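K.L.:
Pasting the structures here.
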Structure 1
Amino acid sequence: MSDVVIRPMASLAEFKEGVRLQKEIWGFEDIELLPLRLFVVASKVGGQVMGAFDGDKMVGFLLAIPGLKKGSTTYLHSHMMGVLPEYRNQSLGQRLKLAQREEALSRGIRLVEWTFDPLEIKNAFLNIEKLGAVVRRYVLNQYGTTTSHLHGGLPTDRCVAEWHLEHSRVKALLSKGCFDRPEVEATIAVPNEIADLRMNDPRKAREIQQRVSDGFLALFDRGLAVTGFERTADNGVYQFGRFNPEDGDSH
């Protein structure tokens, strides 16, 4: 994987390849693909369009668009990141995100957000334990039911990951491989078998999704945030504690 180069996409041909990879990675029908024009626009208005290249072959990509929060805080919404199946589990997703962080900081951007499926245990581990993101918001059925086989026909419930790029939590994780953890006040477990259940027992998968969504919303109402994630032999376990984005944020 050291031969894979991550860099901004630089041509219409590469943007078109990003469109094509969506079909290969997620199995979307044409109506649900991010169009070529969005890749072009994102590259020109302060977003990010990055590709991972094994020689001339694009094997992964990331697309982010600029956002503006109340109070005129600028940030990046990282809308889509994907890696071809044969290149997964080799830290390529982490490398794409770290390249995203480096580029954002070079422009003075201190916050990146994205959504992820709370039932995707590998993604949760990457986002929280490898990157240092936290979660304080949960959105029910954000995109409606999609055609992707990866979604298994379930509602597209999503966690909103907040990546505070210069927070001491993130900087400690990237420099030392660990961060100071707040007290764990609650947990929610997702069984490791959830991917199989999506395909073979959608009713059971939906029951688990409903339990998870109810739990997240109740804990967020208490002012808690997802601040850790543990993988056990049977489950992926979300750990909830207190988080203040201003505490430990280095300027």
Structure 2
Amino acid sequence: MVSLVLRYGSWRAVFLTLAAIGLLLAVAVALRLPETLPADRRSTGGLAATARTMRSLAADRVYLGYALTQGLAFAGLFAYISGSSFVFQDVFGVSGTAFSLVFGLNALALVTTGQVNARLLDRYDPRRLLVTTLLVSAVAAVGVLTGALAGSLALVAVPLLIFAGSLGMVTPNSTALALDAHARHAGTAAALLGGIQSVVGALAAPLVGLGGEGSATPMAAVLAVTAALSLLAVHTLARAR
């Protein structure tokens, strides 16, 4: 979509388009997404109560483990988003149009696995799906790193597709498991989860640029490290009580 916008406008048009999309989403939510929680079950404690709830959440090892698991997986996604255009276009010489197709295919893989995950939950426990998916993600990340070191476009693109697709199963399962014991404060727990996810992801993105624009190795290395740490977090902090 960005490539399409840039074809007809400057870089400022990208931000104007994002602002328009955000406005449309806000209007749609305001008009078509009513509050479903009964009034007698809504929290009215204010900022002090929210802060106390967040402190208790931060002290919950299992919750924090799943939050870090998701945050580290998201860090890999941020690294992919921030580095893939340089890797494909500058390192491997892929055209802008071809890169757009690759990026779109990876996004489609992410959405598709999210839909598959919903079906699999009828048969499998969400933790089992999460651990299995993280293992697949780690193997795929190692594949991307191998391809980067070998200088092979195919060995980077194929495992990167698998890595991106795996994130469609990591996020819903880690979210459900993190919120499982905090239904009473689900809103605060979800907000903190999203905050941790964004902060950890944002910290990982600049690391991709440390090696310059002429190598795919920095992005691949960040993917491999974050995938390994995510798998470690789910087996240590997020292990069952």
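FYI, it's all coordinate maths here, none of it is from the lab. All figures in this text were calculated on a predicted structure; none of them were measured in a lab. Cβ atoms are built from the backbone, for glycine too; each structure is taken alone.
K.L.:
From 1, 2, which structure was mean count of other Cβ atoms within 10 Å over residues 27-34 = 8.6 calculated on?
P.N.:
2
K.L.:
Output the label of whichever structure in 1, 2 has the greatest value of distance in nm of label points 7 Å out along Cα→Cβ at positions 11 and 43.
P.N.:
When distance in nm of label points 7 Å out along Cα→Cβ at positions 11 and 43 is calculated for 1, 2, structure 2 comes out on top.
K.L.:
Turning to a different aspect of this structure: With relative contact order in percent (Cα under 8 Å, 6 or more apart) coming out at 36, pick the structure among 1, 2 it was computed from.
P.N.:
Matching structure: 2.
K.L.:
Determine which structure produced the value 19.6 for mean count of other Cβ atoms within 10 Å over residues 115-122, calculated from the coordinates; the candidates are 1, 2.
P.N.:
Derived from the structure labelled 1.
K.L.:
Comparing 1, 2, where is mean projected area of the Cα convex hull in nm² highest?
P.N.:
Comparing 1, 2 by mean projected area of the Cα convex hull in nm², the maximum is at 2.
K.L.:
Which of the displayed structures (1, 2) returns the greatest value of distance in nm of label points 7 Å out along Cα→Cβ at positions 59 and 83 on calculation? Display every interim value, and only then the final one.
P.N.:
Details: 1: 0.9; 2: 3.8.
Across 1, 2, distance in nm of label points 7 Å out along Cα→Cβ at positions 59 and 83 peaks for 2.
K.L.:
One of 1, 2 was used to compute helix-only ellipticity at 222 nm (-39500 (n - 2.57) for each DSSP H run of 4 or more, over all residues; to 500), and the answer was -10000. Which one was it? Write down the numbers at each step before the final one.
P.N.:
Values: 1: -10000; 2: -26000.
Computed on structure 1.
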